[in-house]
Structure P
Amino acid sequence: MTDLASASPAPIPAPIPGSTLDFVLDVQLAVAWAGEGLKSERRLGWWASMFAFEFGGEALFSDLLPNTHRWAVLQAAREAARRKDAELRARADDPDRIVSLFRLGFALDEALEERLADRIHDDPRRERMSRELSDLIDTPFSPKTFTRFLEDRLARVETSVELSPSATGRRITGEPPKDPRLLVAKLAGALLPLADAYPLPHFKR
């Protein structure tokens, strides 16, 4: 019988560094922004939304949220991306085993939501947004520029991506890395080459 009084307490997970969460959010927000589009007004058109467009969500949110509208359009685009990601995962035979760009695991997903809320509160006008993300989303969309952004994420963690055959999407070979930066860099890298539809890059646990 286990002696509860002498049993070692479960270790408390170390908090995820803010710089790591910012790296992940930059990727998610960049992909969410790039994936938007409807008909002729589109970037990649991976999800049917136009939140981060001048005459789409930007016009609406600038009236509703004058102080934080620049974050609000990205947050809404991220939600559109998350829903498309979830829709495609749900078609798999074992969706609970899939780790994707917008479903990274409960602890990391929760930490990202808190970090994004803090960034919106602390920097409502995006004045301290990373230069790479700001440069990407504040200029007209270019597939080449977006591709370079994704390639740079891989280069920063000095990794590459190998894919396995999968009917669900682009499955990355191996187990999902525990390091959030490496995990997300590989998921971002698996978006290349850019496709006509969101290719659902993923790992399986």
Structure Q
Amino acid sequence: MMTDSQLQKNVMEELKWEPSVTHEHIGVSVSEGIVTLTGSVPTLIEKHNAEKAAQRVSGIKAIVEKIEVKLPGTLARDDEEIAKAIINQLDWNALIPKNKIKTKVTNGWVTLTGEVDWEYQRKAAEKLVRELKGVKFVSNSIVLKPKLEASLLKEKIERALFRATERESKQIEVNVKGTQVTLSGLVRSFAEMEAIEGAAWAAPGVTEIQNNLKVIM
């Protein structure tokens, strides 16, 4: 097992390796395998990418993300400009159904509402907004239309997990209540955890996932 100082060094090197992150303004501290990221970056997408970079480092138990989005004057956008940019991007994105998503912008904080059929559409809308200049935070309140009853939903998710991670799926417990799914068990990395949650989200009808998976060393 790596020491906290080794983990800190590895996370800092991974942040330097990630070309989309201005690592110079990000602080890294580690205590008992738990990584805390602090500091500031100019855009929300950099904040997201910094957290993703840290998750790639082996041996981390959890990440506490405290990075702030601080925009230089040249990147500043008022709420009207941000709202217009979002509407334009939503209209041109082939993954997102037209006229299904509404946007509210307050001091750079964006709230997305509406109803879509699939989780990938929710994620596509959030990713689109996260990458725009001037956005400080995204609250994704888009809801999904339920498609399957609970028993069929559980069966489809378990099959998907088996296809994606045959060995690991035996250690994962899937509980379904209505259209809400709870995942429990042990995984070996954040990447594995993300793959399992992604497989569960791909099932038609899932509206919420409680991810109780734990990373073991």
Structure R
Amino acid sequence: MKNERDRCIALAGVFQAAELASQVAHRGIADTNAMEASIHSLFQINSDTVENVYNGLSGVATGLRIIIQQLEGTNSRKLETTRYVISLLHLERKLGRNMGMQEKIAKGIRTGSDRLIHYPMLHANILAGIAEIYFDTISTLKPRIMVQGDPLHLKNPENINKIRSLLLAGIRSAMLWRQCGGSRLKILLGRNSLVHAARELMGEINAAG
């Protein structure tokens, strides 16, 4: 599970979570299907394939588009999304050295998984539980991710829960990226191959759709 395809899917998960968190912060809304796939990834502990973590390859379509946009160096790049991605990758490495925090997150996810019997994936109760996990764990690591956006949306408790849930999903994808052999160096030196892989995966999604 260390090929370029799997690495690209996992990295798309990081970019997708970062972009969706930014969308919620600025607009108060984000693509429901993409958000559901990102949150879904938090509850997939022993998936057979990387794409199954996101309930299928189409689950990271948004993330694949953002990879192409961000790594090609076009005028449409979003520096804010890139900043969140860099922070998520950095915080995941810190989490990797903190077994106690990992267990705390795992316990919280197990509790949330039990709630899914009664509530849909994006129900306010599910997101509130995930947001609490993030607040009690990842948000205590330094440097904290400072989310920018419209104050009106950032004052809304439900939006805060969505953002924190998405950031935790970003951490999950960052962990998957590392497990697939990903590193910061692979992003810096392998931009072209990542963009090529993302384009091929988008082709697969379009062909299937």
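Laboratory data are not the source of any read-out in this text; all were calculated from the coordinates shown. Everything numeric in this text was worked out from a predicted model, so none of it was measured. Cβ atoms are built from the backbone, for glycine too; each structure is taken alone.
If you work out distance in nm of label points 7 Å out along Cα→Cβ at positions 67 and 187 for P, Q, R, which one comes out largest?
For this comparison of distance in nm of label points 7 Å out along Cα→Cβ at positions 67 and 187, the top structure is P.
If helix-only ellipticity at 222 nm (-39500 (n - 2.57) for each DSSP H run of 4 or more, over all residues; to 500) is calculated from each of P, Q, R, which structure is the one that comes out at -12000?
Computing helix-only ellipticity at 222 nm (-39500 (n - 2.57) for each DSSP H run of 4 or more, over all residues; to 500) on every structure in P, Q, R gives -12000 only for Q.
With relative contact order in percent (Cα under 8 Å, 6 or more apart) computed per structure, which member of P, Q, R shows the largest figure? Each step should come with its number before you reach the end.
Working: P: 23; Q: 15; R: 39.
Evaluating relative contact order in percent (Cα under 8 Å, 6 or more apart) on every structure, the highest lands on R.
Kindly point out which one of P, Q, R the value 67, 42, 32 was derived from, the read-out being Cα extents along the principal axes in Å. Before the final figure, lay out the partial values.
On the way: P: 67, 42, 32; Q: 53, 51, 23; R: 39, 38, 36.
Clearly, the read-out refers to P.
Going by FRET efficiency 1/(1 + (r/R0)^6) of positions 27 and 115 (r between Cβ atoms, R0 = 25 Å, to 0.05), which of structures P, Q, R comes out largest?
Details: P: 1.00; Q: 0.05; R: 0.40.
Going through P, Q, R one by one, FRET efficiency 1/(1 + (r/R0)^6) of positions 27 and 115 (r between Cβ atoms, R0 = 25 Å, to 0.05) is largest in P.
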